[in-house]
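Asker: Alright, structures below, take your time with them.
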Structure P
Amino acid sequence: MKKILVPFLMFIIFINNSNAKNNENFYKKIDLFGEVLEKIQKEYVDEVDESEVIDAAINGVLQSLDPYSAYMSPELFKSIQTDTKGEFGGLGIEVGMEAGVIKVISPIDGTPASKAGIKAGDYIVKINDEQVQGKTLMEAVKLMRGPVGSKINLTIRRKGEKQAISKIIKREVIEVVSVETKIIKNNIGYLRLKSFNSNTSKQLIDEISKIEKKEKPKSYILDLRNNPGGLLNQAIDITDFFLNDGEIVSTKGRRSFENRRFFAKKGDRVNGKPLIVLINNGSASASEIVAGALRDHKRAVLLGESTYGKGSVQSIIPLTDGGGMRLTISKYYLPSGKSISEVGVVPDIWVEEESDNFQINSETDNQLNYAIKLLKT
C-alpha cells in the first residue's frame with residue numbers, strides 16, 4: 001500500500017502545501033484516500049494495476065478543476081504532439097471533457113471531421129465502439145489518432161437529436177491553411193481565419209496588404225466561425241491590425257506574473273473601414289478574444305451565434321515521471337472586464353446558422369449573405 005500512497009501524497013501535498021499545515025480536514029481526507037486504496041487492493045473483484053490507479057486518481061484531481069486540465073502518463077506525453085505549428089495528424093477537431101464524455105469545441109474547417117459533418121457541441125460517446133465514459137481526455141485523444149488513411153468510427157450525441165449518430169472518418173495529415181481571402185460582392189474583402197497557428201497573423205496581414213493595394217475594398221467581413229483558437233500572440237496581432245489604440249485582452253491568474261494586459265499599437269491598418277465579424281458556437285479561445293475586443297471597442301459588428309466560452313489559458317507542465325499535466329493557469333478578460341469563460345461572446349445581431357457550408361459565395365450560407373446585405377446599406 002505504501003508504494004501506492006506515497007506518490008499520490010507527494011502530488012497532493014505539492015499542490016496544497018500553502019494550506020496543508022492549517023487544514024486538519026485535509027489530512028483526514030488523505031487518510032480516507034489511503035483507506036479506500038487499501039480496500040480496493042484487498043477486496044476488489046479483480047486485481048488492479050497500482051500504477052493505473054494512481055494515474056486515475058491524479059487525473060481525477062485535475063479534471064475536477066475544469067474541462068481542460070488533465071494528466072498525461074509518460075506514454076501519452078510523448079505520443080501527443082502539439083498542433084500549433086500548422087500540421088498534425090488526426091481528424092481535425094478541438095475537444096474538451098464534459099460530464100465524463102468528449103465534447104467537440106470545434107471542427108477545423110476543411111478537415112476530415114468537418115467534411116464528415118461533426119459539429120461544435122457534439123458529444124463523442126464511443127470511439128470505434130469503445131465507450132469514452134471513464135477515459136481521460138488524453139486517452140480519448142490518443143484513441144482518435146492513428147495511421148494516416150486509417151478509418152475511425154465515432155458515435156456522437158447531438159442536442160436535438162434523439163438517436164446517436166455514427167460517423168466513419170478517414171484520418172489524414174492535417175495541414176491547416178489558416179487564412180483564406182477573397183474580394184466578394186460589392187467590393188467587400190472577405191477574410192476567413194480557420195485557426196490561430198504560428199503563421200496566421202503574418203499570412204492575414206500580407207493578404208490584406210495585397211487586397212488594399214490592388215482592390216481597395218470598401219469594407220471587410222472577418223469570418224471566425226468554427227475557429228477553435230490557438231496562440232494568444234496571434235490573436236493579439238490580428239486584433240491590433242484593426243485597432244488604433246486601447247486594451248485588447250488581459251489575463252489574470254493566482255501568480256502575479258500571469259496578470260498581464262495587452263494593448264493595441266497606434267494605427268488601424270484598414271483606416272476604420274466597416275467591419276463585420278462572423279461567429280458561432282465553434283468560435284473559441286483566440287477567436288473569442290478577437291471578436292470580443294473588436295466589439296468592445298465598437299470597431300466591429302458581431303453577427304451569428306454565441307461563441308463557445310473557452311476563456312482560459314493552459315500550460316503544459318512536465319512531471320518527474322516523464323509524464324505531464326495540462327493545467328489552467330489563468331483566464332482571459334475582454335477590455336470591458338468581462339470573462340469569456342463558460343459565457344462566450346454574444347453577437348450584436350443574432351442570425352442562426354442554417355448550414356455549416358462556409359464556402360465563399362455559398363447560397364446556403366445565410367449568415368455570410370446577411371452580412372453582405374448589411375454592408376450594402
Structure Q
Amino acid sequence: MTTLSATLFLIGANHRTAPIEVRERLALTSNRLPEFHAQLDALKGLREITVLNTCNRVEFYGVAESPDTVAQLQQAFCAFQGLEPESFAAICRQVHGRAAIEHLLSVACGIDSQMLGETEILGQVKDAYAAAQGRRTTGPVLNRVFQKTFQYAKHVRTHTAINEGQISIANVAVDLALKIFGDLSSTRILLLGSGDIGEKTAKAFQSRGATSLTIASRTLGHAMELATAFNGTALPWEHVTEKLGDYSIVVGSTSAPDVVVTTADVVAAMKKRRAEPLFFIDLALPRDIDAGAAELDNVFLYNLDDLAKIAEENLAARTAQVAHARQIVGEKSEAIWKQVESQAGGGSPPTATQVQEPRSI
C-alpha cells in the first residue's frame with residue numbers, strides 16, 4: 001500500500017522546453033523501450049510509473065517513495081539516452097502532487113499540445129496508460145489519476161470549443177501542400193510509413209483531391225494494405241531511394257531511429273527532377289529526412305516545429321477558449337487530487353518551491 005511519504009510526480013520535457021533537434025535525442029524508440037522498462041523495473045522505490053513518449057514529449061508520471069527515487073529515474077534516463085544530466089536538467093520540468101495531475105489533464109485535453117486542441121494526444125495518453133497497465137506498473141494512484149483524467153478531458157472538449165476545426169498535424173501538412181501546388185489531382189505523392197500518422201495523412205491528401213498516392217513501408221504488406229484503402233500503389237522499401245525523384249511531395253512518418261532519406265539521396269533525386277521542386281514534409285520524430293536537404297536548391301523541407309508555427313495562424317477561435325478550458329482543468333485537477341492525496345503525498349497542494357521549471361534554451 002502506498003504510504004503518506006510517497007510522491008506523485010511528473011518529470012519530462014516537451015515542445016515548450018526543447019526544439020525538435022533536442023526532442024529527437026530524448027525520444028525512446030520502440031525497439032529500445034523494452035530495455036528501458038527493464039531498468040525502471042529494477043529501480044528501487046519506484047512504486048508506479050507510466051511513460052508518455054510522443055513526437056512532442058517524453059514524460060514520466062509516477063509514484064515514488066522519495067525525491068531521491070525521482071532523481072534516480074532522471075539519472076537512469078539520461079544514462080540510457082546518452083544525455084548530459086545538466087543538459088537535460090535545463091529542459092526538464094518536474095512537478096509533484098496536484099500540479100502533476102493538472103499537467104496530465106492539460107495534455108490529455110489538448111491545451112498543452114503543440115497544435116492547440118489536437119485530438120491525437122488523448123489516444124496517445126490512453127495508449128501509454130494501457131501499456132503501463134499491461135506491464136503492471138500502475139497502481140491505485142495512477143489508475144485513479146489516469147481514469148479520471150480521461151473522463152475530465154472529454155468534459156473539457158465537450159464544454160469548450162478547444163478542438164473546433166479538428167486541426168491535426170496531417171491536415172496542416174496537406175493544407176500547406178495545397179497552397180504550394182494548388183491542384184493536387186495530378187501531383188505525385190510518396191508517403192513513407194504506414195502507421196497511424198501515415199494513414200491520417202493519406203486521408204487528408206485524398207480529401208483535398210489527391211489521386212496519385214504511393215505508400216512505402218519497411219513491411220510491404222502494411223504498405224499494400226494502406227495503398228488499397230486509398231486507391232494508391234505500394235512501393236517496396238528498397239526502391240525508395242531510386243524512385244525518390246519521381247515524386248513532387250514526400251512525407252516522412254516512420255518510426256525509424258535514424259534518417260531514412262539522406263542529403264545524398266535528395267541530391268541524386270534532384271538530378272532526375274531538373275528544375276522541378278521537391279517538397280518534403282517530415283512528420284516523424286526522430287526525423288526521417290536529413291535536415292541538410294533543406295539547403296539544396298529547389299528543395300523545401302518542413303518538420304513538426306515548422307508546421308506548428310504555420311498552424312498558429314489558424315488558432316484564433318481556439319485560443320479564445322483556452323482560459324475557459326484552463327479553468328475547468330484547474331477545477332477537475334483539484335477534484336482528482338482530493339481523491340488521491342492521502343495515497344500520494346498527503347498535505348496541501350505543492351508550493352512554488354516544489355515545482356522545478358525548465359530554464360530557457
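Asker: Taking Rg and Dmax of the Cα atoms in Å from the coordinates of each of P, Q, which one would give 21.6, 69?
Answerer: Source structure for this number: Q.
Asker: In addition: Hey, relative contact order in percent (Cα under 8 Å, 6 or more apart) derived from one of P, Q reads 23; which structure?
Answerer: So the calculation was done on Q.
Asker: Quick check: 7.8 is what I get for mean projected area of the Cα convex hull in nm², for residues 93-188 alone, calculated from one of P, Q. Which structure matches?
Answerer: Source structure for this number: P.
Asker: Match the computed value 1.6 of distance in nm of label points 7 Å out along Cα→Cβ at positions 141 and 197 to one of the structures P, Q, and report its label.
Answerer: So the calculation was done on P.
Asker: Right, something else. For the read-out helix-only ellipticity at 222 nm (-39500 (n - 2.57) for each DSSP H run of 4 or more, over all residues; to 500), a value of -9500 was computed from one structure; give its label from P, Q.
Answerer: So the calculation was done on P.
Asker: While we're on this one: Out of P, Q, which one gives 0.00 for FRET efficiency 1/(1 + (r/R0)^6) of positions 29 and 245 (r between Cβ atoms, R0 = 25 Å, to 0.05) as computed from the coordinates?
Answerer: Checking each candidate, the match is P.
Asker: For which of the structures P, Q does the calculation of distance in nm of label points 7 Å out along Cα→Cβ at positions 45 and 77 return 1.7?
Answerer: The value was obtained from structure Q.
Asker: If FRET efficiency 1/(1 + (r/R0)^6) of positions 125 and 301 (r between Cβ atoms, R0 = 41 Å, to 0.05) is computed to be 0.90, which of P, Q is the source?
Answerer: Answer by label: Q.
Throughout, read-outs are computed from the coordinates displayed, never taken from laboratory work. Here the structure is a predicted model, which is why all the values come from computation and not from measurement. Cβ atoms are built from the backbone, for glycine too; each structure is taken alone.
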